[in-house]
Structure 1
Amino acid sequence: MHPVTAEVTERIVERSRETRADYLERMEAARQAGPGRGKLSCANWAHAFAASPDSDKQRMRDPTAPNIAIVSSYNDMLSAHQPYERFPDVIRAAAHEVKATAQFAGGVPAMCDGVTQGRPGMELSLFSRDVIAMSTAVALTHDAFDAALMLGICDKIVPGLFIGAAAFGHLPTIFVPGGPMSSGISNAEKARVRGLYAEGKATREELLDSEMKSYHGPGTCTFYGTANSNQMMMEMTGLHLPGAAFVSPNTPLRDALTAAAPKRAVEIRDGGNDYTPFSAVIDAKSMVNAIAGLLATGGSTNHTLHILAMARAAGLLITWEDMNDLSHVTPLIARVYPNGSEDVNAFHAAGGMSFVTRTLLDHGLVHDDVHTVAGKGLRRYQQEPFLDGGKLVWREGTAVSLNRDILRPADDAFESEGGMRLVTGGLGRGVIKTSAVKPANRIVEAPCIVFEDQDELLAAHKRGELERDFVAVVRFQGPQANGMPELHSLTPPLGVLQDKGFKVALVTDGRMSGASGKVPAAIHVTPEAAVGGPLAYVRTGDVIRLDAEAGTLEIRVEPRELMGRERARRPNLGQDHGYGRELFGWMRRAAGPADAGACSLFEAA
């Protein structure tokens with residue numbers, strides 16, 4: 001084990017000793033109580049299966065017969081979630097084969113940042129994670145289940161399902177992915193047309209035609225953003241069946257993996273010989289494994305928020321410093337768009353998760369001695385699934401990369417450090433994704449231009465006012481200000497300016513997309529402007545230095561002078577209404593800071 005990986009793990013254990021002990025005590029008490037159906041009155045229990053087929057009713061009369069909960073993010077508007085329409089039938093049939101039943105316990109909302117990007121609805125996006133967690137709790141609180149299957153895949157959905165499942169950590173829980181869509185046009189072509197549109201050189205019809213050729217079928221978007229980073233993390237934590245992450249939907253192998261999930265859930269339920277609850281799978285070691293996988297593959301910056309909130313739900317206290325220290329010793333071994341030219345399907349073909357797991361284990365960068373839903377030890381996840389005569393089996397994954405432009409071993413990595421870093425200084429604390437930023441662009445020092453929202457920046461670019469070196473400060477975008485929307489709409493214009501040779505950077509208390517690209521961006525800056533953080537005192541013309549190499553975010557103004565200025569106030573408070581935003585006011589008020597996960601469900605410890 002690498003000494004830094006071991007040290008970070010141990011300090012998480014020590015920091016979390018009290019909160020983790022409390023969590024495990026609560027989970028053991030829930031286990032000892034047993035499923036509620038054994039304690040329900042006959043009338044109450046009959047309510048729970050009144051609509052079930054007669055064969056299921058007869059089985060469910062026995063309070064000891066295994067019953068599995070299905071919690072799903074299905075909707076048919078969004079490509080990633082549409083495949084889940086078929087999954088409950090596959091799961092119920094597989095459960096019957098092992099003399100169990102499965103019930104659709106509840107649905108959770110699934111909104112798409114790709115649809116709401118740059119729109120008011122994006123202000124609901126981050127807090128939809130907390131709504132999903134609560135919805136998961138509502139689904140499971142009927143207390144009628146021996147295990148749970150979580151059907152979710154995209155940005156806030158998996159973290160929300162995870163947080164909700166953690167509250168029922170005495171139950172064995174398996175995450176069941178849907179898989180990525182088939183590859184469309186090249187990412188380079190998609191980026192080219194977006195850039196032309198940002199410059200006014202392509203029409204909206206041409207842009208729409210390009211986007212439709214990229215997003216064209218069922219499954220997750222194929223770039224390596226938050227959705228696909230979620231799937232990587234569920235493998236690294238051991239909550240997936242091995243190799244489940246990147247098998248495409250509506251294929252025989254995908255269906256076989258889906259059917260295997262309820263069968264395995266029955267095997268690891270309480271009362272069997274291999275009881276493996278969520279609370280045993282998720283511990284300090286498995287969360288460090290998830291972080292290492294994120295860093296090694298250049299995954300989504302959104303997880304610098306989600307991981308902290310997810311861990312806290314299981315009694316584990318993780319900090320940005322932990323992630324930063326791991327980043328310094330975890331090499332970047334994958335180049336997947338936007339960090340490379342190819343997509344997750346090419347990554348999967350090159351060796352995918354089995355190769356990532358193997359090389360990180362071989363170099364002591366992740367822990368093998370963990371519990372997983374597939375059994376003891378992470379080595380199980382260097383295997384990959386395949387069909388042999390129609391039967392699902394696993395074999396050893398490739399020990400060598402099949403495309404070294406996409407995937408490399410840890411001792412011959414693309415970069416010696418991971419794809420994310422912590423930046424600190426006079427403007428607060430933030431994170432920056434460096435994996436897609438060329439070294440020449442990682443240090444920017446220039447006068448800033450202050451914008452109160454992203455629309456102001458887009459309008460200034462359209463007017464031709466940004467043809468110069470500058471640092472864009474976009475403030476009042478934090479969790480308490482407006483729910484911390486992604487600002488991905490800023491990527492094309494800033495990228496165009498960078499391509500013209502200007503030194504540009506972004507500093508914001510908001511988020512960027514999980515597909516954050518080539519422009520250096522210090523994001524999630526905390527304290528946010530809405531609570532009086534330094535960003536609230538910045539003025540246009542102040543010189544800001546963002547140095548991703550040194551990990552600094554500085555303003556060339558003396559602290560006393562800066563904080564002595566009149567504090568800017570968030571404009572347009574009336575925009576807290578419309579598009580459902582008025583329903584989320586309590587979440588904005590309750591949200592913790594970005595470096596505690598920006599969560600409204602529990603106090604940061």
Structure 2
Amino acid sequence: MSDVQKSVAEVTERIRERSRLTRETYLERLRARAEMGPKRTKLSCGNLAHGFAACGPSDKEDLMGDTVPNLGIITAYNDMLSAHQPYETFPALIKQAAREAGGVAQVAGGVPAMCDGVTQGQDGMELSLFSRDVIAMAAGIGLSHDMFDAAVFLGVCDKIVPGLTIAALTFGHLPAIFVPAGPMTTGISNDEKAKTRQLYAEGKVGRDELLKSESASYHGPGTCTFYGTANSNQMLMEIMGLHMPGSSFVNPNTPLRDALTREAAKRALAITALGNEFTPVGEMIDERSIVNGVVGLHATGGSTNHTIHLIAMAAAAGIKLTWQDISDLSDTTPLLARVYPNGLADVNHFQAAGGLGFMIRELASEGLLHSDVRTVFGQGLEPYMVEAKLDGDTVVREPAPAKSHDDQVLAPITAPFQTNGGLKMLTGNLGKAVIKISAVKPERHVIEAPAVVFHSQEALQEAFRKGELEKDFVAVIRFQGPKANGMPELHKLTPSLGVLQDRGYKVALVTDGRMSGASGKVPAAIHVTPEALDGGPIAKVQNGDMVRVDATEGTLEVLVPAAEFDAREAVIADLSANAYGTGRELFETFRNVAGRADVGASVFA
């Protein structure tokens with residue numbers, strides 16, 4: 001493997017220098033806590049008795065001493081959501097594997113898991129982003145009992161994995177392994193599903209046909225098969241060394257999936273402070289690991305949500321990542337995967353073509369990854385350049401295929417789909433934003449058109465239904481940021497805007513909201529910051545203003561004379577309806593203290 005490329009090294013060093021003080025403070029606290037050893041042995045008899053009161057006799061006896069490791073399980077199980085339903089059986093598998101390895105495992109706590117697919121376009125979506133920080137806090141409560149030598153985290157989807165990662169790094173003195181549930185098997189093609197959605201938006205098919213299509217796509221246990229935030233999460237956990245090698249995209253309820261789960265439990269016990277391979281997660285995840293995650297995101301055309309989540313995740317380890325870092329790494333990282341919405345394939349096709357093992361090896365071969373990082377499996381990324389299989393009941397790993405099995409889905413580093421990752425930062429007199437163009441045709445990378453301003457996605461959809469958008473325009477949807485209404489995803493706009501674009505109009509979106517991991521073929525400048533409610537200039541845009549979204553030069557401008565624009569009063573919107581219903585009352589404090597999107601939109605900083 002070659003040394004890391006200069007461009008990647010420079011960004012890594014820039015992050016390291018920027019983070020020096022916060023990272024040093026974090027590591028000092030982590031090491032001081034690790035030196036105290038498992039607190040279980042120092043609990044009072046009453047404390048400890050409460051901690052193992054429900055255990056069986058053998059586990060109780062083991063937990064009375066200080067030589068048997070105890071594994072804490074944090075689970076996002078529920079049986080309504082397809083991605084998390086498989087976790088029902090995981091605790092039993094983990095407990096049995098722990099006993100076989102000479103340890104104990106306990107479910108330390110559960111965390112909520114909400115699905116953006118269910119809440120999309122609904123009031124509940126306004127709780128979605130904040131659920132990440134709730135998950136981090138809930139996991140923290142579970143681990144606060146100080147009964148554990150290591151932790152395993154059972155979570156898959158959009159906000160769940162980032163929230164669990166924040167918690168794991170907050171308890172960075174403990175080893176941590178993330179255990180995926182895997183993607184559902186392939187249903188109807190994503191392209192067919194998208195066509196039906198657009199036909200429904202145009203009124204050409206009814207709800208019955210739309211529901212039939214959606215049910216044929218989302219049809220069983222596991223994550224959705226398109227490459228949105230959930231599957232981007234799984235890629236990140238593997239390329240950052242938090243998964244067992246080769247485990248991300250193995251389908252649920254298969255012998256290999258169960259074997260990988262048992263293996264993860266045994267490995268977590270092997271890397272505690274009671275053994276010879278102590279791997280506290282806060283030491284393991286460093287600036288190089290974060291950069292590897294960003295590179296993986298670009299190489300796969302991953303979720304725009306991670307321009308928020310990765311920043312918050314890194315911050316939990318004292319590491320300061322910025323949009324500029326992410327954008328600069330995109331410039332140097334080739335796109336190696338075409339998975340819907342960046343192509344027609346789904347993640348099962350990606351896995352069959354060679355999967356992450358192939359991709360990691362290709363990126364490392366050109367010095368685009370830090371191959372010398374620590375992982376839960378040991379030292380270096382080479383063990384992750386594999387395909388996991390079963391030999392009887394035992395997981396074995398074979399080298400990833402020398403060639404992609406489908407170069408229309410997974411390309412070699414020598415012939416990428418494009419020379420950059422397609423995720424850019426935009427700057428200009430409207431503030432900062434990000435745009436994902438890996439699925440946007442080159443002729444649409446620059447859109448200049450009059451603004452049509454909305455304060456909700458429902459208002460845009462109503463204008464579409466009335467035929468008022470049959471023209472070139474830039475949809476400016478504001479008051480969608482963290483402080484305004486929790487920064488919901490506006491993915492429900494995709495069919496309407498896609499229809500208009502297909503009719504030949506120049507269309508773009510500018511918003512201080514999110515557009516999700518399914519950001520597709522319509523150019524969208526998202527996460528605009530400062531948001532409208534926080535004094536952002538997006539609150540000054542008026543209908544008819546010429547707006548230029550330029551993904552080539554990286555600019556976002558309203559083409560109004562500076563003196564005129566500066567003199568305008570910012571619009572004030574009535575947001576009272578966002579404050580109640582579907583639990584939104586409970587999140588008023590979160591809205592009031594939420595940080596900007598470019599620093600992670602977190603309530604912790």
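Ranked by FRET efficiency 1/(1 + (r/R0)^6) of positions 205 and 477 (r between Cβ atoms, R0 = 25 Å, to 0.05), structures 1, 2 are led by 2, which has the greatest value.
Given that distance in nm of label points 7 Å out along Cα→Cβ at positions 69 and 429, derived from a single structure, equals 5.9, which label among 1, 2 identifies that structure? So the calculation was done on 2.
Could you figure out which one of 1, 2 the value 17.1, 61 for Rg and Dmax of the Cα atoms in Å, for residues 37-188 alone was computed from? Going through each structure in turn, the value belongs to 1.
Laboratory data are not the source of any read-out in this text; all were calculated from the coordinates shown. These numbers come from a predicted model, not from an experiment. Cβ atoms are built from the backbone, for glycine too; each structure is taken alone.
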